[in-house]
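Only the coordinates and a few stated rules stand behind these numbers; no lab work does. Everything quoted here is computed from the prediction, not taken from an experiment. Cβ atoms are built from the backbone, for glycine too; each structure is taken alone.
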Structure I
Amino acid sequence: MPATVFRNGTLFDGHRYAGPGELLVRDGLVAAVATGGEHLEATQGAQEVDLAGGLLAPGFVDAHVHAVQGGLERTRCDLSGLATREEYLAEVRRYADAHPERPWILGGGWAMAAFPGGTPLAADLDAVVPDRPLLLPNRDHHGAWVNTRALELAGITRHTPDPPHGHLERDADGHPTGTLHEGAMELVSRLLPAVTEAELDAGLAAGQAYLHACGITGWQDAIIGAYAGMDDPGPTYRRAAERGTLTGHVVGALWWDRGRGAEQLPDLVARRQDYTLGRFRATSVKIMQDGVAENGTAALGAPYLDRCGHATGNTGHSFLPPAALAEAVAALSQARFQVHVHAIGDRGVRETLDAFEAAGPDMRDLRHHVAHLQLVHPDDLARFATLGVAANIQALWACLDEQMVDLTLPFLGPERATWQYPFGGLHRAGARLVAGSDWPVSTPDPLAALHVAVNRRAHDEPGRAGAEPFLPEQALDLTTAMAAATSGSAWVNHRDDAGVLRPGAVGDLVVLDRDPFTGRADEIGATGVASTWVEGRPVHQA
């Protein structure tokens, strides 16, 4: 493989903006970096990449993503690029007509804000596909839309009780209306036909290609295990690693079965050994501590409000009782697993931090992290730095979109609403920030997320509140946000040789088509990816 020289642009080194510079990659590693007006010596036989005034940076690393699931959905009835009830139904009809051989219509990606109360109806799906069952998870994958045929096959009636950690949307007479929340999805998903190895392999290939097109060179897959009708993607990653088709560097977070306790630890240890091969390492464990705010399942310290501003009896779900969570974190830390926790609500975040604190300081080198962090009590901001726990942020969500305006703010109240996505507060309190997308919950495009992190509003969607930024005091500067998405996320994946531009680092790189540091802050989201490189080889070129 010939050496490659990158010239005629600017550099971000993973920690700071270096301005104009040049970089040489040889044998898959960064061999030399020149900044401050210096130039690299000519290298015989090296190919040159003209940055054309763009920015060269370490490849982005997505610290919380579901690449196989996202790729599989791109090969099915994909609703993620649409926005309205009418668009969704038209696409479902088109897909069903194009695939008469498929016994189930699967896919997903609809937005809750497209429906009153965030709850679509089976009757709408019945009008376009009455004879085959449909199961369509929404974008956050904490709920699903089904038709009457799916309800019938699952035996779901007005007499079906809500399962643990989930509930059915019902009409005034108790009849299920077609939206399943959390654990209720399993009432239908258990009936799904088995996904073939070929389908899963195609899903990983599609997901990987999409992530590379977004400038992403590595990621942490946040669920390696069977969940909500999705097959365990671990064997899929292992096959790709064996065949040499896995081009991204991936850490897999093995799924913690909340119906079991520490007795599952030997199985996790065995799977870690079996799945770890080549560019794939199953060295993390994912615990889901609560749900999401939009459907009232995120764990809050005080009750949700109703639409009139009165307290309800609902404080959400802690999927693991605090004592069980602490036991799990301690056992996993003892077994030298990194622990990756989903926590959305302020109670869920506090319970998680309490569990990490109880595990003791010896676990710091495991680089535990908490993802999402929608609501964090102000008293808990400083605990991330004190405990050495990373804050895994999904910056794209920190804006006044329809979901925030219609399905979140009214049910939190004015004080708690100001606790949301406190990235600036976490940074000022010394927390280590890492960044992920949670794709296919939302786009994996790091530039879209960086735009919101800096501006606290979306680039391409003004939102229900127009151009108003959401809690602008919680914004990050571009340097901090870029560092979280490069060196920060590489660090949480235990890749100290990635996420930086320095001699000896791995040649995982992204070339952006413009320099967002020299342009206007409100144009960061317009930045595109010109090319993506893994170990000095191009894996995407625009």
Structure II
Amino acid sequence: MSTTPVVDIRDLKITFATDRGSVAAVSGVSLSVAPGEVLAIVGESGSGKTVTARTILGLLPSTATTEGAVLLSRRDGSQQLDVTRLKGSALRDVRGRDAAMVFQEPSSVLNPVYPVGWQIIEGLRAHAKLSRAQAREKAIDVLRRVGIPDPEHRVDYYPHQFSGGQKQRIVIAQAVSLNPGLIIADEPTTALDVTVQAEILELLRRLPQDFGSAVVIITHNMGVVADLADRVAVMYDGEIVEQADVRTLFESPQHPYTRALLDAVPRVGGTRLRTHEPLDVDGTSAAFATPAVDPTATPVVEAKGLRIVYPGRLRQPGFTAVDGVDLVIRPGEVLGLVGESGSGKTTIGRAIAGLTPISDGSLQVLGVEMRGVRERTFRPVRKRIGFVFQDPATSFNPLLTIAQCVAEPLVVHGVASDPHDARARVDELLEAVQLPAAYGDRFPHELSGGQRQRASLARALALDPELLIADEPTSALDVSVQARVLDLFARLQAELGFACLFISHDLAVVDMLADRIAVLHRGVLVEEGTGDEVLGAPKHPYTQRLLASLPVPDPVEQAVRREAWNRLR
């Protein structure tokens, strides 16, 4: 194998021209990736990870000014090209053939009006002299190699006919179809369930062996780094603050930012943010004291034999999303609901909020029976329920300021006559979620992901709800931002004492916050208990698979867990 780096970045500086002047995104970055190596670039949003990686393929916008060199080796090893100097056809010749990119959101990459096979064939024929039949055979072969079942038929399927994990595999298939020397994977597992994530990581791990490609993975998930990387580069504020092989970085991180990043990673069985025990006298504990949950108190939510069926169309049978679920949430209690996508978690949350009708069984919410309930009956109860959505960017009206968005529940339920009348309460809520009151005059796109999630939490708490439904509120956040949002959530819950249904596929996050954990699998509740019972000694095989699929931020332990996952799989 050649010792020449696949890519060699030398003193890279990137500046963006904006209306408010130039903004330095990357300041003097130097990196190299050896053939067959997996390099992880980690850091918070805005640290320059993605901008640095996109430079390798010349994908920066016209407002970017680049200094330094990005030397990319040709796949045949004939020469190195400085990508920053390439234009037009020379740049197109490099993309796909010498380096390819796996983007974060496959749904935004795959064209919904063309079959996935056609989209792979298009790239093959653009770079190689292949007949349509030859390109189709190669597309089928690459789909098979990335684990798509029955590729001979599914090559003609459209993107919407695949699950999220399968779409991510198809995007990887597009990237590897021309056998490039370098694959750049930008947050390839961010929104995936832990079980699907484990399968995608297994596929990425095989790329150097199966396809001979080096891999640059951009991520904020330190468990993914421990599972996949050979070497790690830590970026902060446009600079690389630390580089080391994966074991050295996790065992003895040198830079304070790296240590802070590792400390922010939630771990199953680690520190719990909420406690029913008295705190240390010296106040050094990071937890928040909450009253013990009274098991005799009237439940805020009580489901018995809950069944929810989505009706079929065009004479197709209905789909049973929730099948015979029994669960209870008592005042002041946080119930964590975990499971894969499609297990029925969000459906239960929407049913509790009155957004999805009940098919069978019983569901009592704040004393109201939801089966067959009329909107007129349930409307007064709605103001006692808060909802934190998974993606605040899509749940906020982009034409309204943050203050107007947070004031919306107050205006809708008649607590305030208009957003101006509610501004004092809005400023109080923003301060409570650690956002300056001045941020109320900004629009949603002017806030970072973590700031938008805090504003979403402020809106959910506007009416002092007795019950909060939080649907994957931290799934797309950096670990450091996630830690601050979770810390804020625990503090507010301790102060306000609301009950909460916390929906998530991140077992470590649920373990930090929940009093009890319920595990859903295909609409059925398979296990329930405290964190120590469910995550410490899981009884159901599905819970065991979930735990084994969760990557942990320790390369040595993760190697052992990977073996356990392979056996369970």
Structure III
Amino acid sequence: MSAALKLRPRDVPPRAAFALEQAGVPPLLARLYAARGVRDPQELDPALAHLLPPGTLRGMDAASRLLAQAVREQWPTTIVADYDCDGASACAVALRGLALLGLAPDRLDFIVPDRQVHGYGLTPTIVDLIPPGTRLLLTVDNGIASLDGVRCARERGLKVLITDHHLPAVIDGQPVLPDADAVVNPNQPDCGFASKHLAGVGVMFYVLMATRAALRDSGHYPQGQPRLDDLLDLVALGTVADVVRLDANNRRLVAQGLQRMRSGRLSPGVRALFVAAGRDPARACASDLGFAVGPRINAAGRLADMRIGIQCLATANEAEATRLAEQLDQINRERRGVESNMRDLAESQVLRLAQRALHEGQGDGQDGASAAGLALFDDSFHEGVVGIVAGRLKDQLHRPVFVFAPGQDGLLKGSGRSIAGLHLRDALDWISKQAPDLLVRFGGHAMAAGCTLRAGDFPAFERLFTAVTRAWLTPETLQRTLLTDGPLPASAQTAQTARLLRDPVWGQGFEAPVFCDRVQVLEQRLVGGRHTRLRVRALDSSSGASAAAGIYNAIWFGHTDPVPDTVALAYQLALDEFRGADQVQWVVQAAV
């Protein structure tokens, strides 16, 4: 069950590629970078000196003065975190960073909302949990839309500093900020920071840099200022795991973190998570953070208690880090089982919806590709996994998907994922205007959002979500398209090329190279019962058509259907570590 796929080669501006080559970039990388919008070679320089300056973030002066005062006067400080990997990383960065700046560890505490009990963000019920004696309340990766929670905290005499990257609340069509002592968020109105894609952990790191400068300028560090670069492995982890766009500034943050991991300068928690995931930090790449380390942190927030993840990332004790990482690995195994069961149920629902659409004359009855958008609910769904299941189905069907589960408070909790062409939060705002009493609360951004419904209101939401997706999406946006980098010449099908492609920071908005060759399938067989191993001969002359030079090994993970004898394969070039470090193989992404 998947949407029909179209392969389309990326445009490569020849002048941009030539300019990058002239600046010393290897020709293959120059072509790949140019196709991803790189025009200035300086964009590729990972040096911290090229980071955007903290002072261009609106509210940074007030935030750094407030936090510097908290350090000088040793204010008891409580951090309110979020229950995903970005929030956990941001909390660990705040805990470790403030300690480095001089705030005594016994003056630091943190709270994480329970996804199923408290909901999201700094709510009044979270304010009730703040330890007595707290003077400063610091949010990380949340708070920008917590109008009631901030008001409640201020009424109790707390100083409040909001660090976030989400969109603010909208009232009567206008964004409204919480009445905090300081707000730092690149996505608040009138913020001139050039990168709107900074993750929550990145915002917190920037606040620490500005606070260090404020303390240094006031003479607080006569023996020299503390280093903050040892926090960059956590910044890289949270940035990649939150799937924010990897613009030039974010790529620098991630590149610096990866460099430290590869050189052995990584925190005990991150090292232990690499071990638990069976990955080698000496060869760390962004995909390790997104698909191995990050999910183990996220699993705690989905099924257990995110305090485990934060403690793992924040501890300086190797033994404690190992114990916590093993616990997170076990929780992640449980998450996989819950997710697998939910996906089976969700896919059954999709087929029933497709058959209903066929009966109504709106589809072919085969899958969900005839629908513009899908909203799914089942009493057995788990609230902690709705987002990840929505994302899997969105990728599979290339349709916006909302998945709902019962919450402990008797409400339905939903999480959605979208495709280019439909801004999910704007769609929820439209729904709220059509039915003002339908959404108990909602929030999010273009590609991911969440909302809460009263029990019994799912059919009304499903009807309006179907209406807005049909109205806003076009046939062009509903066509699943995979951008490729064209064929890879036989001369480049080497271990050296695979290593060259492994080192750069690839990810959201700066996708890893995917090449495309038309091939004849010589052999194919299932391995492990879940994957297809292939031996193919490239038929495209640009890849080398000779029998010796044009035969390659390939693996298609998670694919069990037979592959046609002649087919266009989209693939990534990688090293087959199972068969030996110098063995090159194609990792198939699609076949058309």
One of I, II, III was used to compute mean count of other Cβ atoms within 10 Å over residues 63-70, and the result was 27.8. Which label is that?
I
Structure (I, II, III) behind the derived value 20.5 of mean count of other Cβ atoms within 10 Å over residues 311-318
III
If you rank structures I, II, III by mean count of other Cβ atoms within 10 Å over residues 87-94, which sits at the top with the largest value?
III
helix-only ellipticity at 222 nm (-39500 (n - 2.57) for each DSSP H run of 4 or more, over all residues; to 500) gets -10000 when computed on, of labels I, II, III, structure II
